[in-house]
Structure P
Amino acid sequence: MLEVKKKNRIKDSLDMNKMNNKETLLYMYILGTGNRENYLRGVVPYRINNEEVFFGPCKVPIRKEVKTIKDELNGEYKGNPKIYLVGINPTKSRKPRKILFVGEIINIFTFKEAWEHYDKIKSEDFTDDYKEKVEKMINGIESKKGTTESPLFLKPIKDKGIDGYKHRTDMHKNRWKLDLLSSTEIKKIKQTPQNEIFKNKDSDFAYDCCFKMKNIHISFNEKNQCPIDLTDKMFELIKPVVLEKRPDIQKDNLKKPDITSPFGYNIKDERYGRGHIILRNAEAEEFIQLLLEKK
């Protein structure tokens, strides 16, 4: 896909001054090409059970913005604003797109907080079935290639009182620091050995954010595929947001978004799948309602 200069990339800013207790935010993104047209592959998002999903690494810009929300709330997120994530399928066909994942954020964690939250479940009063599913997530899922990946891919560690992380499993094995550090931090921070990293005065782990989510809908494997068709009414809510966010569509006379490519096209007429958009308030709530009617 065509590389787009930084200034032309899809961007969205979160105006915290407009944030209020009744705000609803819906982050929408195109799932990676490793997924299938009708179901997810991989471990992000990770379905724990019918009620719960864990969202670990990947989608750095979304996690960065959600971390900002938590920071603005002094680290105490209690469900306001209401935040949804919606994942749309990747496809090379000219068919209307499908929704494979919808979740509502319950907790905004650092990876340290997530580790502590899920690790203690093994010793607390939960059902054996739930404990087994959480343990399976922590231990990781073995792929057909023989690798093992876990969305809880960072284990908190300390060295002389300084917080850090140890990378674990094969999840993003060669690029795991990019899920945690900004490009500026990567240049300044030192890590020894290669699979460990610690905070210092130049780094506070800019992207240290992950989510526990309510499982609203997920088409999570081949045996349990249940995609939801993106409808014309849903697309009409998406289109104006995309056009506002992508001034390059009008500037470069690019093909406009349609239901087969809701984020539009690039200069080569290839489907554009980068970045994310945000539906807010009434539009976000209407989109969720339309989606629930299709379940």
Structure Q
Amino acid sequence: MPDVIELPRLEIGIGGIDPDARLVNGEITQDGLDRFTAALQTPEFYDRIAHWQVPKVCVDGRTLSADGSAAAGGTTSVVMSDALTHDTYRKQGETVVEHAERIFMQLKALGFAIGGHDDDHAHGPNCGCGAQDKLAAIYDFIAKDGDDIRATLQSLSRTADNQSLGIVVPDSTHQLIIGKAESKLNENYVRPGAEIREVMVAVAGEDSIEHLKDAHTEVALIIDTRGPDENDTLAVLNKERLLAAFGPAYKAFYVNTTALKASADMLSKSAEEANEKFTGSLYYNTATACVLSKNVRVIVL
């Protein structure tokens, strides 16, 4: 197991999922947190999958599915990559529901599975997925705190060797994403999370939805940038094995950036468009983590 090191925190977060607060009230211990975050950096809790190009599992730490790559809202992240940049798959005036349906149908036609989740205690117009239920707050965070998102992304380095990821967001891309977030808030684009869940089920069936329970206890955010191996399989976190080893008090948000890049590539007409969509998905995933949490430890693989 790796030596315990001081991990960076998601300091720009504003959400209620806060491991520091749980340390203070005794829900978790520093030793437990150190052992958990160290284990996340070992091969023990990762499996390899062949079908990873489109994320279909949510970053949510409560998810137990390990048969797909992960991003905020599952395949919803692919929709957001388009919504925050070119709106290639959206007609003027359409809401996120129509937009999502068109992209989900396109991905299905290309032979890819899509997916997301709900939970057993969502109420009202919510579905239980924060990446969908809090979409307005996520757009607002991008619009108002986009500079902080940009700085955070550009400062990321791998946990193992402190090597910079080399992310550079051009001014034009940054302004495009912020402008799109602002316009989506003004265009009646946002709809309740339950409606996004319903269109996912309509396109891909009830099996596309993982049904979650229990409370959020995430203490870490894993940003997995590793590419596929020579057999084109990708490493993904096995949260069920993690749960068995550490119990429900320690969970982790988890995102595969390689899948975000692959899905942006397949839905773009040029390399420039693909890069902008990929960056848009990074802003959306970062903003989702910030709206839901704060002070989670950041691990970059």
Structure R
Amino acid sequence: MYTDNFYENLNKSIELNQAYKYYTSYRNNITEVIINTITEKKLKSITIIGAGNLMDIDYRRIYEMNDIKITVTDIDAEAIDRGIKFYELEESKINKVVFNYLGVESNFIETLKIKLDNPIISEEEAIILIKDYFKSIKNRIITTTYNDNIGYKSELVVVCPIYTQLLYQELQHKLKESNNYHYIKDLILQEMIYIIDMFNQRIVKMISKGKYIFVLSDIIEKSITKKSKEHTIIFKKEEIEEEISTYEKTYGVGLGSYGLINIEEYTKVIQDYYYQWNFDSNRSFLVKGLLLMK
């Protein structure tokens, strides 16, 4: 478990009944893609990566499908348990797997923070610390096979929005007040490119050739408006792609977009989707989904 319960606090940041209400259109549309894929492809198993509180997908509808094996995974066991209780699912019929996708222990970040807070550390020393830190993470990921944790190869893997949360947010959260953060913030972003690539490779290895991945990623954060509350799915693909292009020309390609671009290198795109995800009363995210085949 991460120090300061970073991911637990993230999952607890919104009350479940409110989350269920806010996510309604987003969740319904994602669930439709999943059910249609399972039905059309005659799939028998589904694994969810980054399940959290289980609010992204209507698990009751998946649960009620015949002969479908459901595995939910997250770093936060309590979040999964809250979701299972919320949907009133029988735990015996849900394969719950709790594991750290990157194998990073909490004391890694705490030790790094202490060293970076040293007022006499030089820029060169701070950069070496970050490079050594990411090298150790890469070495851990290399030895990690997700199917070893889950116990079987799934026919459909669903990746909930995770690329921006995959270590980067926690590093920002814990290191941004460090005396030397300005030396290392760009390097952290560069290193995350390699981490995401390794993560995606392990996601692809979870399925056999000819099977499927449905990956979702938050691309742009927006403020909630009255119009966005009334229209929670984006229909005009050309306008959205133009908006993303304009955003990326200004701010660069974010980790959310990069994660999708990268996983395409290992798969074939069947269909892409755009959603508006109303996260709470103030924030929404533009989410892109890709249905992929290995």
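What follows is calculated from the coordinates using simple rules that are stated; it is not laboratory data. Only a predicted model underlies this, so the values are computations on that prediction, with no experimental measurement involved. Cβ atoms are built from the backbone, for glycine too; each structure is taken alone.
Quick one: distance in nm of label points 7 Å out along Cα→Cβ at positions 76 and 268 came out at 2.3 when computed from one of P, Q, R, so which one is it? It must be structure Q, since only it matches. Supply the structure label, taken from P, Q, R, corresponding to P(r) over Cα pairs in 5 Å bins from 0, in percent, for residues 108-195 alone with the calculated value 3, 12, 20, 22, 19, 13, 8, 3, 1. Source structure: P.
Here relative contact order in percent (Cα under 8 Å, 6 or more apart) is compared for structures P, Q, R. The highest value is that of Q.
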